[in-house]
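In structure tokens below, several structures.
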Structure P
Amino acid sequence: MRLDIRYRTTFTYENLVRESQNELRACPRSDENQGLISYRLQTWPSSKVFAFTDYWGTRVDAFGIRLPHVSLEVVAESSVETFQRPLLTVAPHLETLRDPAFISAHHEYLQRSPHADWGRGIEAEARRQRELVGDDVVSLVLAVHRVTGARITYARGATEVGIEVEEVLSQGKGVCQDFAHLAVALCRSQGIPARYVSGYLFTRDDSVGADVTDGDVVEVQTHAWFEAAIPGFGWLALDPTNQKEVGVRHVKIGHGRDYDDVQPLRGIFCGSSSPTVEPRVEIRRVRTNASPVFDRHVRDPQMEHQQQQ
């Protein structure tokens, strides 16, 4: 599926801001499940952008505004082609999770992290699911996926970034980030490597994830899901918020231990002001043989800098 994406965030400050420094993670990655066709970033006021790949493999666009300003607008436009994912054809036993080579390769995704630090409640729920499904890794991951959706109700504004995942489980409300963090914590508590994924979903409603039948353009927010490492297969991607497998309508930006590793936009500014933030994502499905909505030119500041040298 071909999708054109326009990510836009506007900051409006109450008072004059003297300087701001920012990092953006909004560019879709290229891997075996999707291919990046084009990417372009613009800021107002204009800035020089330095792009690099972080430790987790995500592209980061770093830019600073050094002139006084009362607003900042960031627009990232991308085009991406998504592909059908391979069928899961393995059924490893839980004992395969204890293989030293497997543990070493996935060490960082087995550890506790700030947004996926489980306690007694999560560990008890994970053990309960393990007892129900028996000695099968895939069955346990699917059980985690199902119980996450069953234990949490989608509710905007019910939580904030930084809430402990045990509290998410106890109150039973949250948004896609909370669903993903809970699933990650449940998996890790049973020795299954799991990672948090940030991206986009082509749908009109994150809570159900239904396909769009009334047009080809939607307005959404960034989305989140999780991936679990399956011995002998690789990473199995599941979307617990809407109880679906990750498919061609999902576009991955990046992954990490939790939200902090792939936060879409973070920064600091110099000034005494509280900004009003207006994020917006528009996704357009491009039919076969249609002309691209955005320019295919890929603006890569690293390459431009090398060419200048």
Structure Q
Amino acid sequence: MNKAAPITFLGPADGLNCAFKWSGRCLQANVCSDVGRKRHNNEDSCLVCAPEDPKFLERRGVLFSVADGMGGASAGERASRLALETIAAHYFDPGHRGLAPVALREAIEAANEAVYFEAESSLDYAGMGTTVSVMAVMGNWAYIAQVGDSRIYLCRENVGLKQLTDDHSLVAEQMRNGLINAEEARNHLLKNLITRAVGIRDSVEVDLFALELRFGDTLLICSDGLSNMVSDDAILSALSMPDLDEASDKLIARALEAGGSDNVTVITLRTTGIPPLTHYQQGAQKVSLGPERFLTRLKKKIFS
């Protein structure tokens, strides 16, 4: 693994629970993972990479990620952790001079290769794989890479709650094709059947998005142990809380109160100041939050 990878936090270390807090310029983050009430070990992994080197920070930003592993015994736990270690090593490789979205895609492709190779080489890890949701925050832009059905949400004033990523699952595809509605999807027997994951095939397709951040934005990266158990209204209510620590605790508590049938991992982030302006880096689809209001467009025109 690349020793230059600035891993600030990678957990859980004991296969159970973990918690971590981080704050930087104009950005605050809270990481929590809970084994839940039905599982004996935690197959989720969560990562924060905050470079201390100013050059690294300027070129790659701060990286946050959640991975939800799958496989027998300890294979899921191994897959999620190996994937995040590999992503960190490749994304922050000093020799990689490409744009951030390209680096994210190539880092996940490297993680796919690493997990797939280990699964093919060891009977203990045969068939393992993992979801991956990654966010790199660079000034006023957040670059997102997605594989699987873990999720990234935005909570913004006058926008409400918006899921920024697309689930790669059979049920989500049926919803997008208009075959079932949201209520039917929530109660579907095959809702956990994913169509894309890191490490289950020798190649992987990665979704890439870019979100322009604003002061006061709150973001959530989570495993499906949260999104399958907690309603959007309850997620919005928690993310709207003024204290980010309380918001994270509330989300975990809601999932456990609903039964805690899976591991639950959340990373909550909030822009605590006006993010420094940076140039948009091509290669990721810009997130559309719907038509802007007339007064917003007018202000942009006047002050641009």
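Taken together, the values in this text are just the output of simple stated rules run on the coordinates, not laboratory data. From a predicted model like this one, the values you see are computed outputs, not experimental measurements. Cβ atoms are built from the backbone, for glycine too; each structure is taken alone.
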(request) Consider the structures P, Q: one of them gives -9000 for helix-only ellipticity at 222 nm (-39500 (n - 2.57) for each DSSP H run of 4 or more, over all residues; to 500) as calculated from the coordinates. Say which. (result) Q
(request) Work out the source of 2.7 here, i.e. which of P, Q gives that when distance in nm of label points 7 Å out along Cα→Cβ at positions 114 and 210 is computed. (result) Q
(message) Tell me which structure, out of P, Q, gives 17.7 once mean projected area of the Cα convex hull in nm² is calculated.
(response) P
(message) On FRET efficiency 1/(1 + (r/R0)^6) of positions 66 and 218 (r between Cβ atoms, R0 = 25 Å, to 0.05), which of the structures labelled P, Q is highest?
(response) Q
(message) Quick check on the output: 29 is relative contact order in percent (Cα under 8 Å, 6 or more apart), derived from one of P, Q. Which one produced it?
(response) P
(message) Please compute FRET efficiency 1/(1 + (r/R0)^6) of positions 122 and 234 (r between Cβ atoms, R0 = 41 Å, to 0.05) for structures P, Q and give me the label with the greatest value.
(response) P
(message) Can you rank P, Q by distance in nm of label points 7 Å out along Cα→Cβ at positions 202 and 274 and just name the one with the largest value?
(response) Q
(message) Comparing FRET efficiency 1/(1 + (r/R0)^6) of positions 98 and 130 (r between Cβ atoms, R0 = 25 Å, to 0.05) across P, Q, which structure shows the greatest value?
(response) P
